[in-house]
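What follows draws every value from the coordinates through simple rules; no lab data is involved. Small disclaimer: the values here were computed from a predicted structure and weren't measured. Cβ atoms are built from the backbone, for glycine too; each structure is taken alone.
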Structure P
Amino acid sequence: MADTSNFRNGLIIKLEGGLYSIVEFQHVKPGKGGAFVRTKLRRIPEGSVIDKTFRAGERVEDVRIERQSFQYLYKADELYYMMNTETYEQIPLSKTLLEDVLPYLKEGTNVTVMMMDGDNPIAVEPPLFVELTVKESEPGVRGDTAQGGTKNATLETGAVVSVPLFIEVGDVLKVDTRTGRYIERV
């Protein structure tokens, strides 16, 4: 069991029958009344975010999570097969577990799988940045733009990102998986 003084970003807690990851927290000491902790919690694996307030010192059940490195191998039917990079063991993961990762997932990509109880995958984290090839892009026509213009580009995984006008089909781009934004041309 943990209390509010143990809160940190990334801590996984069990709340109302579900698992939540602490995204953000703030200890508040008002001039009047008792102190409390305001949090933003992300439900695992759905990804929905809720706001919850805890009284200072309130106890919650924390969950021990093991993070393991896996490599994406291939897709068969509705399952995505991953290989543990240390033991070479292969596991299938469902599409629902990978929804946030799929736009950036290509064969050979290394991801972090969060395991509960040693063998129960509960969430998948992509690398912070991925390099993907542009498969489709509108022609870049410079018009009456005061700033640099942008256009949409479809990447090899199907993700669509907003890119500068000079990006062409075949370019390799570095994309931030947290925001889905273009970083640079590689």
Structure Q
Amino acid sequence: MLFLTVPQRKNGTETYARQTGPLGEFFAFDYEISCDPTVEGVGVQLSPDVIPCAAWDYEPDIHAGARVGWEDALYDDAVRLCCTKIHVLRTRDNPVDTSPAVVRLLLISFVRKLITVWGEHVQRLRPEWLTSDAIALARGIHTNAALDGIPALTDALLEAGCDDPLVMEHLRSCPDHGPSCWVVEMILDALKS
């Protein structure tokens, strides 16, 4: 599996516009992307101004599109985007041409862009960090969805000398490692090689 993140802050505008018969499809948003160890995969945060200025509440569609884009990459391409936050700063829509499907499509393609254009490899765990304790804990966490074992895994990696800042900060600060922590997956993936 390929583990990626977007380590450098990026800003820009993403637009989806297409003419379909007499009507069109349109949605645009300004964004800031950053690496955020408190996020398991791809997190979305909307600026407080976004919803009051929108023609309708498309927050669920923004989140759904980001989730589907992340899941598609994971299952179709064996790519895991980690610790990436999309901060939606401002949106532009048109009540006639903006639909939930348009919003979701734009977010799905945007997550793909994160992976293909800006995604950078997360540093692999060094072999000396993969002690029998760390491996056993990772297997137990994965097999039993026992995310309460994350603190013990953190200690085992520290004892093995792991000093990777992204790994350690993620294990210590992510409030929700579900459905499975990418660090656990990376440990198990290293065993396959």
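Some observations on this one:
- Structure from which 0 was derived, helix-only ellipticity at 222 nm (-39500 (n - 2.57) for each DSSP H run of 4 or more, over all residues; to 500), options P, Q: P
- Distance in nm of label points 7 Å out along Cα→Cβ at positions 23 and 47 derived as 1.1 - corresponding label from P, Q: P
- Origin of the value 28, where relative contact order in percent (Cα under 8 Å, 6 or more apart) was derived from one of P, Q: Q
- Taking distance in nm of label points 7 Å out along Cα→Cβ at positions 103 and 135 as the criterion, the top-ranked structure out of P, Q is Q, with the highest value.
- Source structure (of P, Q) for log10 I(q)/I(0) by the Debye sum over Cα atoms at q = 0.10, 0.19 Å⁻¹, computed value -0.46, -1.22: Q
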